[in-house]
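See the structures that follow.
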Structure P
């Protein structure tokens, strides 16, 4: 199945530790139930065997409901379960593309226009840009709305905005040209993650006003 940029509209990244007892699978299934169009498994704390087990289950669940499934960093695991992969700007996009193969989507985090053009040349299918600072990924350099717009304007690839995004500002990044929003704590730390996902879906689709 060809990669559809519309699958990036609401992209939920899994987490653990935000709510006691809530694991990657819990977050992912809540996101799917609430209307997420993409789920990324980001689990650096898991060894390969454990990560592969979770990835296999989520790959099947997402495939059943036509939700894009992506594995963060571990291109080998992504390829093994037939999922997309997302890598950082410090990774070699050509190597990731080669290992993943031509049929699975590849996302690359970028910070500048130069990064974006290099990622596009390296075979990326979409880009990720950190807009605001976030405690869930403190090493990422926030680029702000202007930085997001610069990348959107410089490349033909769809761009996903991430970093400090919630129901109060999700629409702002869509209006700045992002193809979608990626969230971690806005769903993973929510009292009701299914409802939090529904609210975000309505906001990015323009059927609900942003909430403050």
Structure Q
């Protein structure tokens, strides 16, 4: 990303083993218990707040991905150029798809329309559909969220200081099955030098960056 949250942060290795969204590293938390990472007021507008595509299952096929991106210049007219930076990127291998939401197996040659929408207003919160879709545990979907356009004031106390640097180490992806449900921490990997956090997913729901 182009704008690291804190200039003194050193690159870190993946600080936790990537885990599926069906596994949590702690109990559930209500929305009131969490502090959600927010975009900075100076963040550029998204090129689009949603994206979708058909993903196929084909052992001889290609891996696929979709992304929500910002124009680096801040000008939406530049969204058609290569000068964009990621907000969210979802990747599937050619054999990630396993079961439809109704539980039936997805056969080779079948495809599913997958849809991602940013639903967080100023917070980093996404809805991934179709709910109930299941991926092969051996070939899970990969969710990457970049937070370089987030506010540097992570605890929203009106200043940027060492406390915000400490809080960055606590950031994680949290999963909410559906609106109103508790959020559950997802096992993730994080590279703070590039402001990226990622997780392996076995299925879809709502995901946010919070602490």
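Bear in mind that the values in this text are calculations on the coordinates, not laboratory data. Keep in mind that what you see is a predicted model, and the values were worked out from it rather than measured. Cβ atoms are built from the backbone, for glycine too; each structure is taken alone.
Given a computed value of 2.5 for distance in nm of label points 7 Å out along Cα→Cβ at positions 115 and 139, which structure among P, Q does it belong to?
Numbers: P: 1.2; Q: 2.5.
Derived from Q, not from the others.
Assign the value -0.54, calculated as log10 I(q)/I(0) by the Debye sum over Cα atoms at q = 0.12 Å⁻¹, for residues 91-170 alone, to the correct structure from P, Q.
Values: P: -0.34; Q: -0.54.
Of the structures listed, the value fits Q.
To which of P, Q does the computed value -11500 (helix-only ellipticity at 222 nm (-39500 (n - 2.57) for each DSSP H run of 4 or more, over all residues; to 500)) belong? Let's see the in-between values first.
Details: P: -11500; Q: -1000.
Only structure P yields this read-out.
Of structures P, Q, the largest value of percent of Cα pairs over 14 Å apart, for residues 51-106 alone belongs to Q. Here Rg and Dmax of the Cα atoms in Å, for residues 43-82 alone was derived from just one of the structures P, Q, and that gives 13.7, 40; the source is Q.
Determine which structure produced the value 3.1 for distance in nm of label points 7 Å out along Cα→Cβ at positions 75 and 147, calculated from the coordinates; the candidates are P, Q.
The read-out was computed on structure Q.
One of P, Q was used to calculate distance in nm of label points 7 Å out along Cα→Cβ at positions 131 and 155, giving 3.5; which? Among P, Q, the structure yielding 3.5 for distance in nm of label points 7 Å out along Cα→Cβ at positions 131 and 155 is Q. Assign the value 21, calculated as relative contact order in percent (Cα under 8 Å, 6 or more apart), to the correct structure from P, Q. Traced to structure P.
P(r) over Cα pairs in 5 Å bins from 0, in percent was computed and gave 1, 7, 15, 19, 20, 17, 12, 6, 2, 1, 0; which structure, P, Q, did it come from? Walk me through the numbers on the way to the answer.
Details: P: 1, 8, 17, 21, 23, 17, 10, 3, 0; Q: 1, 7, 15, 19, 20, 17, 12, 6, 2, 1, 0.
Going label by label, the one that fits is Q.
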